[in-house]
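Asks: The data blocks that follow each hold one structure.
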Structure I
């Protein structure tokens, strides 16, 4: 089994949760792969390009894979599982389900119109610690993807904070409600989940049956 961690939007391989998981997996002699989903060109990033980065990390090996993903990385992990049956287990942290529809529903129409006309907007990139441009294509590209297409029985563990003001935990409840193979753990935390890292690890290790 190979293990790959997918970071969230405007983040990177150095993310706190990713590095924490890497350290904990290493204690068990397991190497955790953390690909850079920015693909060297964040301002033109979209789900299609990020999924290609994940496929590159998967490579040509027939070995089964466990994907761990945070926020947008959780959505990408789910979408990869739809495309690639080598994915045998998922661990999702506040997965950014309904990415396209939520962005359109939450953003002011005038903002979206300005973004579309200008082609670029500016967002703060937490991995780079600076403001970066982002092309409107991230939205037009996203419309073709839907996590609801994942229908195969796939052992899945989802963590979601009940205080999450970025991705409503109700989306994870809805996703798990029709999939009996999904275990949902609601936590008294926010979107980052960084205040419950030890609990995340203990439940993850138990779910994945990680042992020395």
Structure II
């Protein structure tokens, strides 16, 4: 397995630091790098990486705008935001634009590798601190936004309802696995089944479903 990575950050020192963290991992291949949005799109059109590691702040655009365009133009290409900006608006808008993960820049090598593997395999990955902020944002916005109609009730198993409830209450995969005494992989599998059954495309919609169907109380 080779996970092909492309780096986008306007600071050479940051890009060099990320490369230094990843270069010893044989499963990671760094295809290239860019310091602006324009340069990014010129290169990824040719390189076609699996994952973009992307900063929020760039000289000519934002990481959120790049994420939105990448999601539209290259659906199979995934975005991991790596940024010093960790407030609610940046995180929520990045995920809404299509980012599959979000990490602060002080993340460890181990967590960065864990995020890359998870995203490559089709999962979402958020640092614990990011996940907490994100949940609060989802809950608040779900209360305010009634624009998405999830349709009639869908039959979920008791275990799926249990996992959905815990997830909507703010527990992350690791905490759910410990609480229910099951593996993290099993938690992720259940979550994927729930998403498919409910025909939901994002974590935002999953949280809204749980709130509207009173699976979780606010």
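Asks: To test your reading of the models, identify which of I, II gives 21 for relative contact order in percent (Cα under 8 Å, 6 or more apart) when calculated. Can you show the working numbers first?
Replies: On the way: I: 21; II: 14.
The read-out comes from structure I.
Asks: Could you figure out which one of I, II the value -11000 for helix-only ellipticity at 222 nm (-39500 (n - 2.57) for each DSSP H run of 4 or more, over all residues; to 500) was computed from?
Replies: I
Asks: Another question, then. Supply the structure label, taken from I, II, corresponding to distance in nm of label points 7 Å out along Cα→Cβ at positions 44 and 116 with the calculated value 2.3. It would help to have the intermediate numbers written out before the result.
Replies: Details: I: 2.3; II: 1.6.
Structure of origin is I.
Asks: Looking just at distance in nm of label points 7 Å out along Cα→Cβ at positions 92 and 164, which of the labels I, II belongs to the structure with the highest value?
Replies: Working: I: 0.9; II: 2.3.
Comparing I, II by distance in nm of label points 7 Å out along Cα→Cβ at positions 92 and 164, the maximum is at II.
Asks: Work out which structure the value 0.95 belongs to, where Rg/Rh (Cα atoms, Kirkwood Rh) was derived from one of I, II. Provide the component values of the computation, followed by the final result.
Replies: Values: I: 0.95; II: 0.97.
Label of the originating structure: I.
Asks: Now, a different point. One of I, II was used to calculate distance in nm of label points 7 Å out along Cα→Cβ at positions 108 and 180, giving 2.6; which? List each step's numbers first, then the result.
Replies: On the way: I: 4.9; II: 2.6.
So the calculation was done on II.
Asks: A value of 13.1, 37 was derived for Rg and Dmax of the Cα atoms in Å, for residues 124-195 alone; which structure in I, II was it taken from?
Replies: Details: I: 15.3, 41; II: 13.1, 37.
Answer for the origin of the read-out: II.
Asks: Turning to a different aspect of this structure: Looking just at distance in nm of label points 7 Å out along Cα→Cβ at positions 52 and 156, which of the labels I, II belongs to the structure with the highest value?
Replies: Details: I: 2.6; II: 3.2.
Result for distance in nm of label points 7 Å out along Cα→Cβ at positions 52 and 156 over I, II: largest is II.
Values in this text are rule-based calculations from the coordinates and carry no lab data. Being a predicted model, the structure only gives us computed values, none of them experimental. Cβ atoms are built from the backbone, for glycine too; each structure is taken alone.
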